[in-house]
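Below, each structure is written out as structure tokens.
Every number here is computed from the coordinates shown, using simple stated rules; none is lab data. These numbers come from a predicted model, not from an experiment. Cβ atoms are built from the backbone, for glycine too; each structure is taken alone.
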Structure 1
């Protein structure tokens, strides 16, 4: 059954109105927050800062991770059963502890069984899942679980390496440190059986770093 375009338009307008209302209310609260801390935001370049902050959090830092993605994660029959690796996906997320960003690269691989997905859907999914307050360990597992649920592969792995501004801009102020987390999934929970696959994935990651000379 084809959805009614008029109904879809009505739903979209209602969702936008709800988002605009929440952004407006959040901006009002942030303005009061700044006032309590004696931060002057009432004039010049800072006049619209509360609204900018509220919109940023609503659309960039807290808009992801819902049960249903806002795009079609379309799968199709694989033409081959070889390992698929996608390296160097830029990730921006929000530390759940301090509400400061952490930024890095995600590397994902899967060994297809009966499903493959279009290349662009992999970074789209990972970027969407990242748009929420979280910790890196949980984000890595949540993202891999989403991929496994939708692809049903023989094996899948996700590695995320990121720098955390909550550690570089405050507290210990460690500017060069980065954190790496890896989540693995294999059928029958038999990771040892896929040791060669894991080595191939690590080789793909190493090659990506070597050719780009990045973190």
Structure 2
């Protein structure tokens, strides 16, 4: 398997976590989303990922973009450990929480949106940061409320699921945009617990092959 990835991409971060939890070997192929205007715009890459986005997984003849599709593929092909809950009720909750981030928070604070704000609306760095922070806090407020009904050690009960896999990269973004995580104690607690695990640490943006040397965390 090959995963086209960018160290700072929260969507690619999700897939890297899942690969680690399932103990799957996968070659990471970096795609820099900023350098030289963005390597994702190269025609050869857009054959694999028509929207020019990471992550993109290649497994033999199977080529998939979009993190949810990739996670579902991995879950079906490699069902252990199970990452979608023990019951159909838990699975529904896992998907709900995942989509609160995937569809609700991530699209309005991702790189494309921030670049558009700068290009067309002349937004400065502090304005882009404020924009991202607003939408993350808005989404986390709802997410925190839902955790009151579903969480144990993790987002859904006491087992890791896609919901945690979606949450942790979003918290990484939140910290980058200076969100006050004290407002969201359940989210912060789950993130802290996950980030003590080797599978999450190995997947995080500071430990990737394409992480700039000045940002790399020491082993």
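As an exercise: relative contact order in percent (Cα under 8 Å, 6 or more apart), calculated from one structure in 1, 2, equals 17. Which structure is it? Value 17 for relative contact order in percent (Cα under 8 Å, 6 or more apart) corresponds to 1 out of 1, 2. Once FRET efficiency 1/(1 + (r/R0)^6) of positions 49 and 81 (r between Cβ atoms, R0 = 30 Å, to 0.05) is computed for every structure in 1, 2, the highest value turns out to be that of 2.
If distance in nm of label points 7 Å out along Cα→Cβ at positions 129 and 145 computes to 1.0, which of 1, 2 did it come from? So the calculation was done on 1.
Of structures 1, 2, the largest value of distance in nm of label points 7 Å out along Cα→Cβ at positions 65 and 185 belongs to 2. When semi-axes √(5λ) of the Cα gyration tensor in Å is computed for each of 1, 2, the one that comes out at 36, 26, 13 is 1.
Suppose you compute helix-only ellipticity at 222 nm (-39500 (n - 2.57) for each DSSP H run of 4 or more, over all residues; to 500) for every structure in 1, 2: which one lands on -13500? The read-out comes from structure 1. Quick check on the output: 0.10 is FRET efficiency 1/(1 + (r/R0)^6) of positions 17 and 193 (r between Cβ atoms, R0 = 35 Å, to 0.05), derived from one of 1, 2. Which one produced it? So the calculation was done on 1.
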